[in-house]
Structure P
Amino acid sequence: MEVNQALVNRLALLGRLEFTDAEKEEIRSDLERMISFVDKLNELDTEGLEPVLHMSAEVNKLRKDIVGGSVSSEEALLNAPGKLNQFFTVPKVIKK
């Protein structure tokens, strides 16, 4: 695949991006390197290999969702550094 200025301009237009001429040249060079890397991968013999969906053979180990004991509101608020009625209070972090 040929990476030329027309392709870079088209990609910039599709992405609604603006580049200087120097940036366009750098992008063109980067695209050429990426395409040559993918072409290099195409040289590998993958005949008889199964497609891989995940890089690891590990499988998620799920546990049963068992309802357990819980803490009452009053017990939870006992160790709270700040409280107001039945609510936790925290320092204000958004300034207007």
Structure Q
Amino acid sequence: MAEVAVLGAGLVGSWIVENLASQGYRVLAVDSDQKRISKLENIATTIHQNVNDDLIFSLDVKVIVNALPGRIGHSVRKSLLESGAMIADLAFTF
């Protein structure tokens, strides 16, 4: 079981994955972009998939970091809050 799931492996999300993994955390990275996710395969468990409510409720983690682009991060915010995990929400919306 991963301790932390990072949703989004762009500039911010990949930095978070790398930083947490370097500190010894077991990390799960999720992103819909195969190139982004493949760069993290050696340091984290990875899932190449769009983030949706079903995925969120299937995660078995203590902490979820929302590093998704604004509109996507906002669309799953309710499910994140209902998931039972601790949430660090870094998605920005206007």
Structure R
Amino acid sequence: MQRAQKSVERYGITWDRYESMLAQQGGVCAICGSAPSGNGTSGQRLHVDHDHACCSGRKSCGKCVRGLLCSNCNQAIGYFQDDPQLLLAAGKYLDR
């Protein structure tokens, strides 16, 4: 638990806020709705997602935190460089 708390705090939020966000999301990923595995390498059940245009890197001011994501969705957002147009283009591609 202590490792998870420290991991969350580097994003500028408290553990209480993390738990509140998790409850607001129904305990699942904000994108795909999957339940967390609890096996994340960071020690958290879901990853804290933040706007990298505000705070680049692995730390955040806390004001730009968007939600909690599973590992797959968190990585996907990163691979698409937080660009909504790239994500829309990928969706159109998959629909073909």
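Derivation of every value follows stated rules applied to the coordinates shown; laboratory data play no part. The structure displayed is predicted, hence computed values, not measured ones. Cβ atoms are built from the backbone, for glycine too; each structure is taken alone.
Couple of notes before you dig in:
- Volume of the Cα convex hull per residue in Å³ - structure with the largest value, from P, Q, R: P
- Answer label among P, Q, R for the case where distance in nm of label points 7 Å out along Cα→Cβ at positions 61 and 85, calculated from the coordinates, equals 2.5: R
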